[in-house]
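> Structures follow.
Since every read-out is calculated from the coordinates, none of them should be taken as a lab result. The model shown is predicted, which means the values in this text are computed figures rather than measured ones. Cβ atoms are built from the backbone, for glycine too; each structure is taken alone.
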Structure I
């Protein structure tokens, strides 16, 4: 009788978790408008237009939709170790489930970015209600998404990718480095399911 190695479905957000959206748009903005915005100044989730000359987020998104013939999302760099960690987990048999909420103009760029950076995944969802997709573990950087995961998926392992614009919360485990994910996955497997937050 063949025993299948246990595996998990890992629900992974992209922007602010795998892809460095903040440094990406700021680098382009500073170059185009001869500005000197410091990425460290982004300490809030929404309203980033306030750091720019744009009147509102609609103007910001309009600008970000066309950068050298593609959206800003096409030009982002991955965080150190993110692609390598996820591909290692994929190679170990875990399912990498991409859960990302994007503007419509960024849909094709998202798939192109995943292909260019070689992120291994059989399942990609461009979706606002990420918690509708059943996973064993979720990683996100947005407080409102983390709150929703706690509400809708209280029996799952929910992880905050630590950023200046989010904060610790009950029933959520902090991940500061991508290597942190390996031990959480092992603990979850040892317990036969989602690990309890520390």
Structure II
């Protein structure tokens, strides 16, 4: 049989070409995703002033971009509200009030992300990423500025924790679960 008409060789060659075509498409897609992640990390670095690649990478992995970075300031509020496993109406209202005070406006990317967090409990890795974010941010701040940031963040988180007001507004205003999350938030600041 001549080489030109060998069906087995032709089939093998076609399979190899298809494999390499698919592999090239996959590699190109991976490269695009990596480039987009690097661009997103660079934009986050410019907006936040954070230089820690690991922290920036975690934020990008969670879908936090330069446009949604403002939502990171609301993570403590969301985490405290979800501490007991449910989002109370009053807690939701307190978070939305906090978002408004932070300049997170309806229609923005940050507000869309916040709405998702209000409807669906965020994964635990969001709190871990927030702690890394705050830690990196604190590394760049003067001690008195860190203390001020800590006071502001914890004050807003406490307001959300107290929003539900216990059973029928009586009893402990803050649940044990909320206190535990509050404690975790406190440890993120390098004060």
Structure III
């Protein structure tokens, strides 16, 4: 039940960040995020690196909001996104796919009224979350392979020839999905 409470508090907190319109309150959010980071014993270097990886998206979103809504609103959106990404990173490091499966199953139990099996949805979420690092690893391996074969990995070349990355990636994903399906069948989670 603790994981469910943590998840609900996380959702409420991130939602409330987007309602804040004053910079003084955002400073309080910053302090809360730092306190949570210290309590959870997260390495500040890893947190900064994670935020820097998402920074192009944040900058793009900030610029779009500046162009359409003004500088003040655009900067407010950018700061909110940084704080939400920061707390999400910390939360994600503490949440395993199995814990998330439990949370989803628990939160969706009321759907049994409509004959929806929350356990199946939990398993799907668990598999989906577990697949993210697998896909990242596959993309890195494909890029390394292409680079070793002399393929120029600049953005324009990838756009011109997407099949060089997509075909091996999709092949790998289909293979993994087959393995997961066989594993679930052997454990009795699914019926043919």
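> Assuming -27500 is helix-only ellipticity at 222 nm (-39500 (n - 2.57) for each DSSP H run of 4 or more, over all residues; to 500) as calculated from a single structure, say which of I, II, III it is. Walk me through the intermediate numbers first.
Details: I: -9500; II: -23500; III: -27500.
The correct label is III.
> Another question, then. For distance in nm of label points 7 Å out along Cα→Cβ at positions 121 and 137, the calculated result is 3.0, so let me know which of I, II, III that is.
III
> One of I, II, III was used to calculate volume of the Cα convex hull per residue in Å³, giving 193; which?
So the calculation was done on III.
> So if we calculate mean count of other Cβ atoms within 10 Å over residues 129-136 for every structure here (I, II, III), which label has the highest result? Kindly include the intermediate steps, with their values, before the conclusion.
Numbers: I: 17.5; II: 21.1; III: 13.1.
Top value of mean count of other Cβ atoms within 10 Å over residues 129-136, among I, II, III, belongs to structure II.
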